[in-house]
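Read through the structures below before going on.
Just so you know, all these numbers are worked out from the coordinates, no wet-lab data involved. Predicted model only: the values in this text are computed from it and were never measured. Cβ atoms are built from the backbone, for glycine too; each structure is taken alone.
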Structure P
Amino acid sequence: MSGFANINADLDKVSQDIQSATYELDIAREEYLLKKAEYENSYEGVKLATKAKNPKATQTDLEAEAETQTHVLRLELVMKDSTYHKAQNKLQVLRDRLAACQEISYNLRREASIER
């Protein structure tokens, strides 16, 4: 019966880990989306301001100026994106582990029923 106790403990721990990883994923996604919106708004704002200052500026000039002035926000966006994908990967690993624990549990129960 210790096999059942061990697998049940593992199932419980993995379930709790999935719950906390899901929460972390939700937070990371929200932070990523907020940073993305901030970056896009800032980028477009710089383009509009540059166009207002210099109406003859080409699209390439506008984009270059916007890229220059928003590069820090872009780096922060990349970091938030990375954090979001790490959280997704962590959750997937935990779900795979849960599936493996469930399969082991099923096999243990099946073996126990055969031995009776």
Structure Q
Amino acid sequence: MYKFGTVKELNAINIAVPEKVYQETLSIATMLDERFGAERDVEDDEGGFIFIALNNSDLSYFTKNYVELNSELLEYVLPVDDYLNAFYLYGYDYGISLFLPASIAPDFMKIQSVNDAKILGA
């Protein structure tokens, strides 16, 4: 599992995910840095963070510590290579992007990713 909210935090870890997933997480971290500050506390300040779950144990950790996967906070799910990006929005200034392999995603996320990709043109 990986968790980071800034480009600096991302650069400090050796992340083992497909290149397209890495580029998407880098883009999100860059946007969060620009909008909310690169020195923010990603847990408590505005902005949010990126969480990459690599297996079911990581998903259990995520749901235990952050949010249930099928929460009303789930805004969208988009495919990124063989992964899904599930975005949870808390108000207007804090969100969590959860990346997970599609192979371990619950069925509702797989279905939602197809629908959201059509709607959002992804």
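Between structures P, Q, the calculation of relative contact order in percent (Cα under 8 Å, 6 or more apart) yields its largest number for P. When distance in nm of label points 7 Å out along Cα→Cβ at positions 64 and 96 is computed for each of P, Q, the one that comes out at 1.3 is Q. Structures P, Q were compared on FRET efficiency 1/(1 + (r/R0)^6) of positions 8 and 80 (r between Cβ atoms, R0 = 41 Å, to 0.05), and the highest value belongs to Q.
Given a value of -34000 for helix-only ellipticity at 222 nm (-39500 (n - 2.57) for each DSSP H run of 4 or more, over all residues; to 500), calculated from one of P, Q, which structure does it belong to? Answer for the origin of the read-out: P. I have 17.8 for mean count of other Cβ atoms within 10 Å over residues 24-31, calculated from one of the structures P, Q. Which structure is it? Of the options listed, only Q reproduces it.
Here Rg and Dmax of the Cα atoms in Å was calculated and came to 13.5, 37; which of the structures P, Q was it taken from? Spell out each step's value before the answer.
On the way: P: 25.0, 87; Q: 13.5, 37.
Going label by label, the one that fits is Q.
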